Structure I
Amino acid sequence: MKGAAIYLLIFCQVGLAMADHIEERTAASRAVAGEFMSALKAELMKAMREGGPSNAIKVCKDVAPEIAAQKSKATGWGVARTSLKVRNPANAPDTWEKEVLESFEVRRAKGESVNTLEHGEIVIKNGKRVFRYMKAIQTRGICLRCHGTNIDPAVAEALKQFYPQDQATGFKLGDIRGAFTITQPM
């Protein structure tokens, strides 16, 4: 009986330590996703002011991957964006990301705010334990100029030029545009 109690105590302590570890990793991931979002938004707004939506497309094509690479290098993590409807096929979700994005859609349909949608957990990826995190990206009014249903013909032409396999249109205000995705080695 005494051995079982000790085992239970150790098991509970390990469980609490793991929960704290996950909370710390979630908070750190949330911060990096927020930094990515802020940096990308600043670049997009600048491009919109300087040349309109067609100019902003170049930011998504060239600058967003640079921001992700900078964040990845600074943290040692994999930092990226993905969506169920990708503009760039290189950003297509893997199986885990797709499941999380689909769960975000279900949670949103049940009334949860897109701004609060996030998910993190420890998983096995390529035979190794990693912490994976996703934070939903809400479609805002400015997003609709390139991702909505009524896209200016010049913007549509630029999208066709840069993204011939584009799926990332037809969004409405408040939709889940995609998510920031982070993989932390353990």
Structure II
Amino acid sequence: MFVLDSMNAAISKAQYDGKYEDKHYAPQARVYSQLLPKLMPKIHQEDVALLWISQIRKKMNVQYGDPDELAGGNAPKFYASVILKVARISSGKKDGERVSNKLKIEAVKNQIAPPFKKAEAEIFYGQGIDKERSLIWTAEKLGIVKKTGSSFAFEGNKIGRGIEATSLFLKEHEKIREMMVKAVKEECKW
């Protein structure tokens, strides 16, 4: 896997060699338009994943449609197999200190699975995604897990009070977690 972080920070040779006052119109778009048709066949041939990270820019004066824009013109959007739009919803805190970010993830383009799906996940600093929390939220939205107040129940049995305790319960009880995963997959017809 190759990761380019970030597309917005990548500059063309003309920009690098030029002076501060030089005007370069859409140099990134030209570079990506020339590079990607040559690069994509080699990526597929070598069975390599290419991950590009880009910050979203806002288009000016957009009244209808999506005002978000990616760097590099249209070529990256055309050649991408999957485009995920990731936005932070909130931060998780413990003892007054930030420990995680809760994210909303939307598949804007997906050529390998059904497109336009949405998900939420919580990423803990130094640990990654808490899969059990994501499972609980998904199961709750599908009606597989029932939430009463702050308590969660699965198949009529209370499995935890609060998301943190319920997530810990699922980590410790693999059999119940697998039953919940199976129920979610059956409900989603996976």
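Computing helix-only ellipticity at 222 nm (-39500 (n - 2.57) for each DSSP H run of 4 or more, over all residues; to 500) across structures I, II gives -18000 for structure I. Here mean count of other Cβ atoms within 10 Å over residues 95-102 was derived from just one of the structures I, II, and that gives 15.9; the source is I.
If you line up I, II by relative contact order in percent (Cα under 8 Å, 6 or more apart), the top spot, with the largest value, goes to I.
Starting from the value 1.4: which structure in I, II was distance in nm of label points 7 Å out along Cα→Cβ at positions 159 and 175 calculated from? Computed on structure II. From I, II, which structure was FRET efficiency 1/(1 + (r/R0)^6) of positions 47 and 143 (r between Cβ atoms, R0 = 41 Å, to 0.05) = 1.00 calculated on? Of the structures listed, the value fits I. Which one of I, II has mean count of other Cβ atoms within 10 Å over residues 55-62, as calculated from the coordinates, equal to 18.1? Checking each candidate, the match is I.
Each of I, II could give distance in nm of label points 7 Å out along Cα→Cβ at positions 63 and 151, but the derived value 5.4 comes from II. Looking across I, II, the calculation of semi-axes √(5λ) of the Cα gyration tensor in Å that yields 41, 20, 16 traces back to II.
Values in this text are rule-based calculations from the coordinates and carry no lab data. For clarity, every value in this text was computed on a predicted model and none was experimentally measured. Cβ atoms are built from the backbone, for glycine too; each structure is taken alone.
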